[in-house]
Structure I
Amino acid sequence: MLPAIVLVAEGLVVLWFTVFIGMMVSMYLDSRSMPLPRLDVAGRTLIGSAKLAFAVGMTALAALTYYEIPMF
C-alpha cells in the first residue's frame, strides 16, 4: 500500500511542476511585449544586494569546499 501512495504522491508532484512551469512560461510570453520598467532606488538596492549575497554565498561555498577537501 505504501508504494502506491508514494507513486501517487510523485505523480502529483510531477503534475504540480508541469502546471507551475506552464504558468511561468505563460507569464514570460505575456511580458515579452511589455516595456521594461526603470528601477527606483529601492529596486536598484534590492538587485545590488541580491548580487552581493550571491557573490558572497558562492565565495563561501568555494572556500568551504576547498577547506573540506583532504590534503594529500
Structure II
Amino acid sequence: MTIDGTPDEIEQSWWYNSRTGEVEHGPESPSIHRIGPFASKEEASRAPEVLAARSKAWDEDEKREDSWGGTP
C-alpha cells in the first residue's frame, strides 16, 4: 500500500504507533507517532523490524556509494 491511498484505503489501513508500540486500525494517533500504512495488523506489528532492516540496507547502500571509484 502506498501513502497516497484514497481516504477510504487510509481509514482501513493498519498503523504502528511509535510512541506506544501499539498497532492501530485507521489513523488514530497524531501523524508524528504513526508508521505506515500497512495492509494487515500482522505487518504493522512488525514495523520496528522492517524499519531496522531498511535502515541497515540504506547504510550498506551509502557505504557502497561512498567507496565508489576508490578502495573500500
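Taking distance in nm of label points 7 Å out along Cα→Cβ at positions 7 and 31 as the criterion, the largest value within structures I, II is that of I. From I, II, which structure was mean count of other Cβ atoms within 10 Å over residues 15-22 = 10.0 calculated on? Corresponding structure: I. Consider the structures I, II: one of them gives 6.0 for mean projected area of the Cα convex hull in nm² as calculated from the coordinates. Say which. Going label by label, the one that fits is II. I, II: which one has helix-only ellipticity at 222 nm (-39500 (n - 2.57) for each DSSP H run of 4 or more, over all residues; to 500), as calculated, at -12000? Among I, II, the structure yielding -12000 for helix-only ellipticity at 222 nm (-39500 (n - 2.57) for each DSSP H run of 4 or more, over all residues; to 500) is II. Determine which structure produced the value 13.6 for mean count of other Cβ atoms within 10 Å over residues 23-30, calculated from the coordinates; the candidates are I, II. Attributed to the structure labelled II.
Bear in mind these aren't lab numbers, they're just calculated from the coordinates by the rules spelled out. These figures come from a predicted structure and were not determined experimentally. Cβ atoms are built from the backbone, for glycine too; each structure is taken alone.
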